[in-house]
Structure 1
């Protein structure tokens, strides 16, 4: 989570005509800090002999601040694109255009496929063929989709056949918003540097860019999923307030997901399936996620597990810097966003300080990704009277932070294989985590020699502040239990999660890709 200091002006972005590996990054490095961004930074720096490029895909420019990371020297190309930048033709009356009959028939056929069966191999071929024509001189320019009479009829027909929501206006705009990014992604695929390997760190829009790039220039395409993108988008969509539900009070069954929420979920499921089908190698961080990829359509023979790894040598010296007694400090290292469930951590601290008044909660991470949620968290601290016990630290250097910490705490409702737990382990700091992603594996080990090491912390239920508090107090108030967990943490990270192990596995994939002949 090492971040570059903010500056008033961004440096000029590096540019290159060709690269060895082109990374496809949606909402992550270098403008967003966190586990995936740290991993991207780690991978680029771990292969100094390779020339990397990166395409950052964001929502809108105003949703991101300055770069959070200093750019590695071997990142020779970086460009940014925003899928929902406002149009620059305000006040210009749309010109009616004539759509190609065959092209619009293909759009209709693709929509029919997607409604009928998410895992349809024909979708990928049809989608790629359509994107070949998605340019101003082609059969399917964006203007034809936005302003032609054929597109209007297609949308009317789709609402009539598929929508269970009565609002045609909402259906119309939802369809347009969903499809608009494809033309922008197609433009990126046309102009970005040539690469020997394409490497996306998610499905979604970054994955679809990989699909288009591989279609345009058939080179190996690697997909590394940290969390399962579709699962994480589902969590976001279930919580989203902007999605309309126009059912009447008599039609609205709370047990049923509204039509537009379902539509967005299916949309991202389709993007995930198309990405899996185009990928040569599909990497999960741990076995449970690989099994989820298989359920979502990933071909089994292309999947593998490569867990995260940390630089043991960087963190090992921190072990001797800690005081002789356990620091009564619980530290949550991560973004202040709902998926991290910071509020459960704060509520747990109300219980902790009642029994251990000297305890401190540190929240080390950015607050600018969801400012409203950050304000809610600060308000909760005040309502619970925890102003003297809970501190919001913002970005911190982990090498300075970890020697002062007794526990690394994760209260998340979704994780993959959190780097912060492994970094804490390397420094000898145990963890208390919710039972998400691979956290149970990290704490208790896989069956066999790993489990024999013993627990390196505790795992509790999601959204249970009482359990989080009790587990934390158990370790902080018992020196022997804490030291046993600390020893297990060190042994586990050194045996299974050292950085060189991860690099060795990715070196095999990169070497194979660089040697690949069409």
Structure 2
């Protein structure tokens, strides 16, 4: 029986939202739709996500009144390897951004054990209602041909040194020797064939069969670490989501391996303690309370409150963290998010990432594998220092807000360390200030970067100046106002079931509404 007269999807690309909408129109549920979106995003958002990356999903099965969490993030590789952890194919590639540049480590040695493919299949097998062939069809058609949009063309230009490392990817992304631009047709025919193969054999070839054997062979010969034993041992992990009270709602988010979910929850807890909801949004009092809460979250993060157990211990006895020296490791730079709510009240919030990509394409699949082993902020003790088989931590935080046993908000974001502030800002605006969802997503954001408060334009200059002059946040505290809204501040794509969806223009946001037939 329907709860709503419409289903809604919000994502970072019009074609991804369209793929999910096609499934909803055909009678699929939220999980069919989010799986279709996941496959489609791997095709049309190749600089952000991949079937060779990692992901997290938080969902709600409304008929069962049950919340779920699926962890299909990446593992550290090296099972069965005779290597000592070092890699001979592991090197930095410099990427030039506007006004700055950054080195990313790529190559065969940067690849962690991928989970997105297995996660999507696991989700469909356990929660989907439509034949898999129908669910994957939109992605197959997009892989055969689609038109590159402006946002993705920009990302491809930025990551061109990585996206064109292999012969195959050069043929896809610069077929005539120059990088594709917005409006160009893009084809990944190997991926189209691989998606067709999945319909008949599932993930057997990729994790156990001939593709796994070829990956293993090329890794051994080329200096990589990923092995066929790693691929065969990979498992999707089902856990109970982290559930925290917020006002008269429940905030349902990702537990480990996400640290982001815990930190978003901590942000909301401090929002309440600092009385953010007792202010006028955008006022001096609002910014002061918000920055105070953000500052306290950063302090507690540095003291080790980064997972559900430490959060519960903190709430039980806050004083015990005074002498802690724990420092957590986290990852996710290039990410994309999909939020779906169907007419039955089922909801799915899924975030996926490929890092910047390793440059290595799995033979015969058109799938570029991740470079999670090449992220310096993930490996503070040095690259390739972690033992094989460990789940990598992430800041990705797919989440739900529930009231009276029904989901009121499906939300998530890309944006690395800014994920938690992007989500907490939007949740606070919707719950505390009753602002319309699109207004909340479009609103300017803050991010406390050490002693510097990064501020998007849109707040009163007088208010910003007053915050900068305060002495409460220390003598080194300063404010940097950006000239325009930026992808740096995340990309929140969210849905209020049965009411509205909101896509974030910072990251190509697109919403599709499917009326009930």
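Values in this text are rule-based calculations from the coordinates and carry no lab data. The structure displayed is predicted, hence computed values, not measured ones. Cβ atoms are built from the backbone, for glycine too; each structure is taken alone.
Given that FRET efficiency 1/(1 + (r/R0)^6) of positions 59 and 163 (r between Cβ atoms, R0 = 30 Å, to 0.05), derived from a single structure, equals 0.45, which label among 1, 2 identifies that structure?
The value was obtained from structure 2.
Given a computed value of 13 for relative contact order in percent (Cα under 8 Å, 6 or more apart), which structure among 1, 2 does it belong to?
Answer by label: 1.
Out of 1, 2, choose the structure whose coordinates give helix-only ellipticity at 222 nm (-39500 (n - 2.57) for each DSSP H run of 4 or more, over all residues; to 500) equal to -10500 when calculated.
Value -10500 for helix-only ellipticity at 222 nm (-39500 (n - 2.57) for each DSSP H run of 4 or more, over all residues; to 500) corresponds to 2 out of 1, 2.
Ranked on Cα Rg over 2.2 N^0.38 Å, which label among 1, 2 comes first with the largest value?
By Cα Rg over 2.2 N^0.38 Å, the leading structure of 1, 2 is 1.
Say we calculate mean count of other Cβ atoms within 10 Å over residues 35-42 for every structure; which of 1, 2 gives the highest result?
2
Give the label, chosen from 1, 2, of the structure having the highest value of FRET efficiency 1/(1 + (r/R0)^6) of positions 115 and 195 (r between Cβ atoms, R0 = 25 Å, to 0.05).
Comparing 1, 2 by FRET efficiency 1/(1 + (r/R0)^6) of positions 115 and 195 (r between Cβ atoms, R0 = 25 Å, to 0.05), the maximum is at 2.
Consider the structures 1, 2: one of them gives 5.4 for distance in nm of label points 7 Å out along Cα→Cβ at positions 219 and 483 as calculated from the coordinates. Say which.
The read-out was computed on structure 1.
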